[in-house]
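A.B. asks: Structures follow.
Since every read-out is calculated from the coordinates, none of them should be taken as a lab result. Just so we're clear, the structure is a prediction, and the values are computed from it rather than from any experiment. Cβ atoms are built from the backbone, for glycine too; each structure is taken alone.
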Structure P
Amino acid sequence: MTRAELEHAVRTACDVARISELIIIGSQSILGAFPSASARLRQSMEIDLVLTDATTADIVEGVLGEDSPFHRLHGFYAQGLTADDPTLPTGWRERLVLVRNANTRDCSGWCLEPHDLAASKLAAFRDKDREFVRGMLLERLIHGSELGARLETLPVDAPLRARLRTWLAGTLRELA
């Protein structure tokens, strides 16, 4: 996905849902802070959109979702979520990165700040998410110390938090 495609998705989702703003989580939110992010970080054809309620999320996903005419035409799709879905560090809303321009038709797409994105990805702890965060660290888009601080504020249990600390410390040693 490219930044222009992300902007297209914001515009279209806002039009379909008759709203003026939404939140973008998941890997493609990297395009808010880094519009020219590397291809490694833009591999996903899915954009995760947090909407105001389940009905709005269902409407957006029905029109822009996987295997929809929108997906077949544009090669990417949107997944509609609600604010209850993501696991994010404390204070993430205050750090959102705004994407709003003529291509979004002045609709606001609020992207996760990169350290919040990385912390959320690690909370899921899937192989693909760890590789994504490793790529962010390798490309120096995020800093290990700041990511570590964000991990401490995730709403996760103690065993997972310890696992995340261990993974981050090992990855930082490996990349040094």
Structure Q
Amino acid sequence: MRMRNYRENNRLDAPETGKMINGQALGSVAKLRYGACSMSFNGCEVIAVCNALTYANIPRDIREIAAYMEKYRVFIGIFGCSVYRIGKTLSHFGVENQTVSIGQAGDAFIMSSWTGRPLFSSIHTVFCIRENGRIKVYNRYNSCGEARFYDSPVDIFSDRMPLRVYNILSE
């Protein structure tokens, strides 16, 4: 499935490398494949890593990132990528990172959380940057084409505790 998706994705248009991605159900990113689905359904972890690499000034084509992350897909990719492997992916692409608690979220971080009731809802993963005293969140919703701002990391997922937070240490 990994190589088939990679070949198929290379036949499709992809978001411009080096530009932040918002709205996984919008534009060219929506049609790209990850696991058994399109990224509009399950690509948030791939998008968060892509955005983190752009932030760290080592942008990579999202199709290359997806091909690497396919080995960490959950249930043939229907449930996206294992959020516990995002740090390993960041390291593979040259981004220093550290797993931290929500209270230790730094100037740039990736955060994953349940969207509703744990185990009975989906997980969503976002890339965040502290900017002018607020937190700018990329790909907060799959149909929103712009970044959203929040006052604290806790506000991003409406007081739901995150499953994982990765500080981005290199820029």
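A.B. asks: Between P, Q, which one scores greatest on mean count of other Cβ atoms within 10 Å over residues 9-16?
C.D. replies: Working: P: 21.4; Q: 14.5.
By mean count of other Cβ atoms within 10 Å over residues 9-16, the leading structure of P, Q is P.
A.B. asks: Ranked on FRET efficiency 1/(1 + (r/R0)^6) of positions 41 and 57 (r between Cβ atoms, R0 = 25 Å, to 0.05), which label among P, Q comes first with the largest value? Please list the in-between numbers first.
C.D. replies: Values: P: 0.50; Q: 0.25.
Largest one: structure P.
A.B. asks: Here's another thing I want to ask about it. Of structures P, Q, which gives 0.70 when FRET efficiency 1/(1 + (r/R0)^6) of positions 1 and 137 (r between Cβ atoms, R0 = 35 Å, to 0.05) is computed from the coordinates? Walk me through the numbers on the way to the answer.
C.D. replies: Values: P: 0.95; Q: 0.70.
Answer for the origin of the read-out: Q.
A.B. asks: Determine which structure produced the value -7000 for helix-only ellipticity at 222 nm (-39500 (n - 2.57) for each DSSP H run of 4 or more, over all residues; to 500), calculated from the coordinates; the candidates are P, Q.
C.D. replies: Details: P: -14500; Q: -7000.
For helix-only ellipticity at 222 nm (-39500 (n - 2.57) for each DSSP H run of 4 or more, over all residues; to 500), the value -7000 is produced by structure Q.
A.B. asks: Additional query: Upon calculation of Cα Rg over 2.2 N^0.38 Å, for residues 65-160 alone from the atomic coordinates, which of the structures P, Q produces 1.10?
C.D. replies: Values: P: 1.24; Q: 1.10.
Source structure: Q.
A.B. asks: Can I ask one more? For mean count of other Cβ atoms within 10 Å over residues 25-32, the calculated result is 25.9, so let me know which of P, Q that is.
C.D. replies: P
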